[in-house]
Structure 1
Amino acid sequence: MLFRTSVASLLLAAAGAAHAQSAPPVAEAPLRAHLSFLADDLLEGRGTGQRGGELTVRYLETQAAVLGLKPLADGGYRQKVELIGQKTLPASQLRFVAGGRVLLATFGQDVVFGNANGNAATRVSAPLVFVGYGIDAPDERWNDFLGADVKGKVLVAMVNDPQPTGAEPDRFGGKSLTWYGRWTYKFEEAVRQGAAGILLIHTTPSASYPWSVPANSFSHEQFHLAGKGNALQGWISEDMARTLLAASGQDLDRLRAAAEVRGFRPVPLAASVEADVKSAVRTVVEYNVAGIVPGTDPKLRDQAVIYSAHWDHLGIDPDNGKPDHIWNGAIDNGSGTAALLAMAQAAVKRPARRTQIFLWPCAEEQGLLGSLAYVRHPVWPLAKTAADLNLDSMNFVGRTRDMGVAGAERSSLYATSATVAKAMGLGLAAPVPDLGGAYFRADHFNFAKAGVPAFNVGSAVFSGDGHFDFEHDQSAEGAKMRAFTKDYHQVSDQYDPSWDLSGMVQQAQFTLNLGYAVANAPTMPTWKAGEAYGKVKR
């Protein structure tokens, strides 16, 4: 009898331990409540450096305390991030001189521009040079600056990266966009090359979003971390680029074709740009918000899994010329912000073996600045950070039979995702080419660059895709998801009480389940052999 009782006790203890290591359920009610509040006009679009941002940070830290998340080492939930804010003023002017002609460029229609040098007034008068894709990538044996000195010049470059060919079907990720194709990389490369500035030629296919996206972004205040930046940076419309190049004796299509060939060299243009950039400049202190669920294992608790979702959007702009002045950002990214709160509420009830950190970075819309500041000054050692699982622009349509894990294939997180999905009765969404470079457009990417396995978990809302297997009406629900592209970075991204949030809860639950699988595993995730980010020293 004693033996049987001992066995029964051991079995019960084992069952209890297994239960303790599984992820608790994520509830819809708190998620919906947080989302409706975060997307309300009261928070004024959660703008960086704006009152709405201050309210958001205060709300998040209050909720973190209420939920029982442990604070950071200093006893609070905030991580300070110092930013420089610059907004191009209406008095700014830009014109091109080409072939004896003066081409005036209308801000918002032909060009959008600003500076990132911290100066209130910047004058640029410099020759233009076409630099193809504006890429210097030794790992791809590609250098668009070959044999040229572009110091003090303004670069004209294409977005995206060199396209695959029959001879090189996998160059620059094949059909997928790589980091080298992102506008942020090109702005940074212009600084490294010593250029006076850079203008990117916009097309909707190459950028993966319409002209309204950069136009809206540059009509708002732009932020950057303190440091050297371009005196002139921005976008030029395709029509204006064609006119400019024709006036300088060049043909845009021929230049594009030449830029696809390995060994391309920069083409000096018989044209110059004259810009008078006047900016409202200020120093802004923003905050990442973070709370901790300590791990239970004496040996593993000094390692951590991070869940992240940026809290900011584009804020309020009373001078935007529209009846609605608030960019509410309900889906982008009130959804992820709210989901993390609901996940944290569940996690505190049943901690995992490793520590879990819930992180809400600031200034993602300004170029992933909050997460960049975090990896430069992490609150938890990066060498002991197992993974970052990011949520951005979540599924507001309905439950699916599969889950998107694009980017997980770069590490062992893919195999773990497959196991977690199977346990939930889900498959993994079929991979599709990352034409918009989604992997490089969310906060997890800064963790990846720092050597931490990371990806953006969940639906295809982020890229406006609809290739998910919805449980109910595939045609209608897929179309509804794809239709979000017209609301992306628009004032129309607003909360709708009629939304079916069951898919959002499902996505949050999958992310928490995945986090627990990582947090309870005997070893930390590893990068796939040959993956570039796996070579980064944390």
Structure 2
Amino acid sequence: MRAFLLYLTALILIYIYNGRICPFVSNLPSWQIGLLVLVVLGGAYLVRTLCYITVVFKQRLDVQAKMVGWMDFALFFAAGLSMVGFYSIVHGFPLIESGSKVLMGTLAIGFFVSIDLALEHSRKVMQMARRMEWTYALPQYYYPITTKFFLFGTITVLLFASLVVAVVTRDLYLLSEMEGHVSRAHIVLARKSILIDIIFIMMVLIGFTLNLLYSYSLNLRMLFESQTGILERVSKGDMDDFVPVMSSDEFGIIAGHTNSMITGLRDRIRMMEGLKVASEMQQALFPKKRTDFAGVDIAATSLFSDETGGDFFDFLENLGPEKNEMVVVLGDVTGHGIGAALLMASTRAYLRMQAEYQYSPGVLLSNTNRLLAYDSYGTGRFVTLFCLHISGGDNLIKWASAGHDPAIIFNGETSEFRDLKARGLPLGVMPETEYEEVCCDALCSGEVMLIGTDGIWEAMDANGQMYGKDRLKEVIRKNYDKTSAEILHAVAEAVRGFQNGEPQLDDITVVVLKAD
């Protein structure tokens, strides 16, 4: 319907234009001018209807609007050539003085009509794109809106200037035909005619321009609503839809990047959900209840820097013939994330499996290392681990280390620290590594032992200064007379206070044992 109305409007305007502005043509009877315009534009409209149904609808949706625009402009060009040919062949009108002006006016009106109909078809495509599968990738070609407006404004100004020149030259031609019989009345009449024709041209161009701006604003509103509608759903957590990329300008670029963002958010959410499950499973691997061991008060915690971590601790209880022995293990896997969590779970499983048969620290680490090396050898990943064996009643201890920092023991009566050192490579580095087992020592009454990972003493403040072991020892010294849980809490608070809001860069795991 819109195409019919625009073609009808174009018919009327071309009829008026030819009858008033084109030299020679304006001398013909009005019915003859109107009949020719009717036949030519009516034929163009019939051809358009046929091509629209048989050709345009068979093309891809993303090229249909452009094809409609070029098709209508070509039809108006053909209509202009047909009128020029008719006037030239039948009436012998000159091509320059008459034919060029007929063609120019027809192309000027066809320019506006073709753009308007292309915009209208683009709106139809937008409506269809919302209901079907569409392209969501970035547009292959980029045509900025500013460039489009610049070209449209430039062409409109050139058309106006050309038509004004045509009006002036028409009246100058008429005056020149009068030779020496030009009177003041003729000049006044020519001036009035030029003014009327210029006003007519201005009104036509302004009307078409306003119509195109309104039509384009409808397209922009549809693009904007499509974009904001999807973004609003995304803000509410609904990421089932994408924004159809329906233009090659800034809106197309924004739509393409929005779709990339939605895809990234989908992947991020899937990853977060996977990490959440992994975190829950990893937390389930830690001891679920407070460990009770005769003569020793024990507390432990592990604080991950990410959703999953590589630190872990475990208590292998009820060992030995009298079920009064226990092995405490604390480990640190290189890296963070899922990979570290998987290696941590494997290490824990191998330790527990070996402890069923052999729980001496040195042998336990050697056998676990042999199994773990099959999984991690050559990957660059390894596990540092401290393994402590403690006997019930007398609190005798022996230990082994797989490249881990030594445990710290503080004696409150002497106010002295001692380290439980042992040599050994990290687990998973060399398959046949044997681990040194150190024996024997005892955890005397009131002594405090702390086993931790480097996330404690390597914690940094805003100035990049590390927390260090000296500060850790000072916290132990000030709180040694408290319970193991209170000492553990004091250490965690001291590290957190030192960081003063800075992000935790590494996992922090602490096990505190205090002899009763």
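Rule-based calculations on the coordinates, nothing more; no lab input. This is a predicted model, so every value here is computed, not measured. Cβ atoms are built from the backbone, for glycine too; each structure is taken alone.
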Taking 11 as the value of relative contact order in percent (Cα under 8 Å, 6 or more apart) derived from one of the structures shown (1, 2), identify that structure.
2
Could you figure out which one of 1, 2 the value -20000 for helix-only ellipticity at 222 nm (-39500 (n - 2.57) for each DSSP H run of 4 or more, over all residues; to 500) was computed from?
2
State the single structure among 1, 2 that was used to calculate Cα Rg over 2.2 N^0.38 Å, giving 1.86.
2
Using mean count of other Cβ atoms within 10 Å over residues 199-206 for the comparison, can you identify which of 1, 2 gives the largest number?
1
Comparing 1, 2 on Rg/Rh (Cα atoms, Kirkwood Rh), for residues 143-422 alone, the highest sits with 2
For distance in nm of label points 7 Å out along Cα→Cβ at positions 415 and 439, which of 1, 2 scores largest?
2
